[in-house]
Structure 1
Amino acid sequence: MERYKLIESLSTQSNIPAREIQKYLDMAEFRKVKKNEHIVQIGDPRVTLVLIQSGCMMTYFEDKRKGMHVFQFGMEMWWSGDLEAITNGSPSFYGIKAILPSEVYLIDIHLYNTMLTEQPLFQRYFRIIFQNALISHQKRIVRNISYSAEEKYLEFIELYPKVQLIIPQKYIASYLGITPEFLSKIRRKLAGK
């Protein structure tokens, strides 16, 4: 997605004038990110919200045994970041890395607060973004505690048809809370139907 399309889309979603969005994107850090490059490390004190212009990003955390657990995937026009860190100014609990070459805008805590203060429509916009994220995460919790692995996978490919085509199987398996081998079994079983 090109920058002007990103601005147009944000303006349409938020009712914020395009020139205002452009002003704040000009203040944000724009980065081209290579595949597998991290833009946020776990424990990073520099807290940012990530607006994905193009590509695909993965947000994850590590357990005590350094096992990676995928928390979220993000495609163009999606936001990612550690909401607790942005809210409290604490180091990031999550890492964010590129699954594909990507272009992103990094909005640090100071710019985020400036946007909310100077342009009140951003408060409404982010409230809606965060509400939708909470709804999505609540539904994911329900799926994780009540669906079989096959049902979780079927729901995943229904919700994210493009994502499942470009993301390595090991990351999808991690997101679903199963092993890559078990995901292979599920895929073989479904292909046989």
Structure 2
Amino acid sequence: MTQTLTKSEATSARIIAAAKRLFVASNYADVTTDMIAKAADVTKGGLYHHFPSKERLYVSMMLDDLERKRLLFERSTTSRGSCRDRLVQLTRDFLELPHEERELTRLVRRDINAFSGRERDRLVRAYQRALPEQVETIISQGIRNGELAPGDARILSWSFVALVEVVIGDYADHVYGSAQARLGHVVDLFFDGAAALPTGGTQ
């Protein structure tokens, strides 16, 4: 059943949608509350009624997005199958997200120096729980099961995440195009190395 939003909830959702577009397109420091209010078609007072500051809006937006991604990727972490199968599933789920949703994931690392203290810690922790820790869990199990050579699962997880981040850039879009082609590159490179012939991530 479709849930009907209240007027306040609809306005808040409109503000968040506008903020996502602006923050993806520009650095945190370059986006102003005036820009967000105009893009959301609300007054500045209306914006502050829902979000008392740009920082609060950004943090709320990112925590909500990262929690949704954590739940999405957790399906792969808790599913059956080999380490390779589950990393393929997690990566496919990520690459098939709309462009803006993929780009939001990179904002924490891009903008983190704009924050300090508790808010910085909350953003970093939410990002870690959403993606690297999910990958680390799968890789740790792969090492224990003999599917991967012994190694530091945390470093390997960050290496895997870095490979994925490379293939969501504009140049990779030009080279690979489809999510399946990008997925194959990441999985083949991680499991087989650059010297192996590509398998499209299936071997």
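Taken together, the values in this text are just the output of simple stated rules run on the coordinates, not laboratory data. Because the structure is predicted, anything quoted here is derived from the model rather than measured. Cβ atoms are built from the backbone, for glycine too; each structure is taken alone.
Who wins on relative contact order in percent (Cα under 8 Å, 6 or more apart) among 1, 2, i.e. which is largest? Walk me through the numbers before you get to the answer.
Values: 1: 23; 2: 18.
Going through 1, 2 one by one, relative contact order in percent (Cα under 8 Å, 6 or more apart) is largest in 1.
Work out FRET efficiency 1/(1 + (r/R0)^6) of positions 80 and 152 (r between Cβ atoms, R0 = 25 Å, to 0.05) for each of structures 1, 2, then name the structure with the largest result. Can you show the working numbers first?
Details: 1: 0.75; 2: 0.50.
Structure 1 comes out on top.
A value of 3.7 was computed for distance in nm of label points 7 Å out along Cα→Cβ at positions 24 and 144; which of 1, 2 is the source structure? Intermediate results must be reported in sequence, preceding the final value.
Numbers: 1: 2.9; 2: 3.7.
Comparing all candidates, it corresponds to 2.
Suppose helix-only ellipticity at 222 nm (-39500 (n - 2.57) for each DSSP H run of 4 or more, over all residues; to 500) works out to -23000; of 1, 2, which structure was it derived from?
Working: 1: -16000; 2: -23000.
That value comes from structure 2.
Any idea which of 1, 2 comes out highest on mean projected area of the Cα convex hull in nm², for residues 104-159 alone?
Comparing 1, 2, the top value of mean projected area of the Cα convex hull in nm², for residues 104-159 alone belongs to 1.
Taking distance in nm of label points 7 Å out along Cα→Cβ at positions 8 and 96 for each of 1, 2, which is largest? Before the final figure, lay out each step's value.
Values: 1: 2.5; 2: 3.7.
When distance in nm of label points 7 Å out along Cα→Cβ at positions 8 and 96 is computed for each of 1, 2, structure 2 gives the biggest number.
Can you spot which of 1, 2 the value 58, 41, 35 was calculated from, given it is Cα extents along the principal axes in Å? Write down the numbers at each step before the final one.
Details: 1: 54, 35, 31; 2: 58, 41, 35.
Label of the source structure: 2.
When you work out mean count of other Cβ atoms within 10 Å over residues 88-95 for each of the structures 1, 2, which one comes out largest? Show your work: numbers first, answer last.
Working: 1: 16.0; 2: 19.9.
Answer by largest value of mean count of other Cβ atoms within 10 Å over residues 88-95: 2.
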